[in-house]
Structure P
Amino acid sequence: MSRGITVEKQRKRAPSQRSLQTKARILDAAERVFAERGFDGATIRDIAAAAGVQAGLVHHHGGGKEELFQRTVARRAEELSQRRLEALAARKAAGPLSLRDVVGCFLEPYIRMARDGGPQWLAYARLVAHVSADPRWRGLAAEWFDPTARVFIDEIAQLRPGVSRPAVAAGFVYSVAAMLAHVTSAWRVGALAGAAGEVPEEELIAFCAAGVEAALRAPDH
């Protein structure tokens, strides 16, 4: 087969700009619908309507509902992981780490993107909350979130030698839960406080660091 024919076939296989834009629009819509209704409450028809396309196009670009859910979760996971690891590497290069530093390097990139990255990143925060709360997505979390989480758990364990791994993991998971509540439920804080406004990022990180410290000192561990 000549090189010219090979190149021509590659061109035919390459997705067009229009196709890429349609796929991105479908994934954005899936992100919003899954975030609002959860996996069980969402339908392909809902996602198609939100994207402004036919249901057949959703199947073409995303597969079935479960595959589409997994693709939607995976889409931003790599970028988020990279931001967290870069924050940790930069902080380690600046000098010795504290527990607050480690917790902050994990939480801050997520909080920043949910706050400043536009409505899709906020929807993604709600989507991750669904994944974190549902054991059926254990495999999805293991593939896209656990490798980075283990890096941070290792850092905490190095700061507290002799503390059991379950204690470190428990404190870490509790802090992630607080972060998800901060990102997705700020309205609830305002409702209970009787005033508008959000909890400052620094206060959340201090709260989570103190919570991790408390978990590390728990007698049961």
Structure Q
Amino acid sequence: MVAGNVGHLRQSREARLGRGFFATDAETLARALLGTHLIRVMEDGSTIRVRINETEAYNGVEDRASHAFGGRRTARTEPMYGRGGTSYVYFTYGMHHCFNVVAGGVDEPAAVLIRGGEVIEGLGAALANRGWTREKHAAVPAGLADGPAKLCRTLAIDRSLNAIDLTRDPTLRLERGDRGWHDEVSVISTPRIGVDYAGEWAARPLRFVARRM
């Protein structure tokens, strides 16, 4: 291995978010994840890096919009009961995957849905995953990964990446973001999308979006 590659690997290890980052409540984690980098290493060794700019918090057993509401514990929701920093990937509407990051500690089933991001490295691989041309991306660049299902397709995230440890897994990880990025954006909070069934919880401002000023 050449010296440059050794340095790059060391830098990635230092930037990777550790267990302590995730050991907090879902709302705090949802805010903290804005601006961090989600990195997917493909089977051919290529890397796609996405800067996260939209998240939603799900607060566990008391949250009527959460898959774990009321203490629901099934094979599907079991990853939510794991340690903070565990992935929770679910399949919905018979066609879409959604990627979540578990917050808190064991048996505290809170999680953050990663709703969207911006591809900042590995555009070629990302476009191939989406079946997009560079011309289409040039026309609507934000549309590549601006939704939870789009994000998963862009990064080739599916159920094979469910319940992995994001602090250790070699194929999917989270890293600290760009220094100074937060000075360039404003963060707004809104009600979550698509949870009208959740009663009073539907109106709570648990969706967080970073917008450039």
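Kindly point out which one of P, Q the value 0.95 was derived from, the read-out being FRET efficiency 1/(1 + (r/R0)^6) of positions 124 and 148 (r between Cβ atoms, R0 = 25 Å, to 0.05). Of the structures listed, the value fits P.
Once FRET efficiency 1/(1 + (r/R0)^6) of positions 28 and 156 (r between Cβ atoms, R0 = 35 Å, to 0.05) is evaluated on every structure in P, Q, the highest one turns out to be Q. The maximum of distance in nm of label points 7 Å out along Cα→Cβ at positions 52 and 116 over structures P, Q, that is, the highest value, falls on P. Source structure of the calculated read-out (helix-only ellipticity at 222 nm (-39500 (n - 2.57) for each DSSP H run of 4 or more, over all residues; to 500), -27000) within P, Q: P. A value of 26 for relative contact order in percent (Cα under 8 Å, 6 or more apart), calculated from one of P, Q, originates in structure Q. One of P, Q was used to compute percent of Cα pairs over 32 Å apart, and the answer was 14. Which one was it? Going through each structure in turn, the value belongs to Q.
A short reminder: the numbers here are calculations on the coordinates, not readings from a lab. In this text the structure is predicted, and so the values were computed from the model without any measurement. Cβ atoms are built from the backbone, for glycine too; each structure is taken alone.
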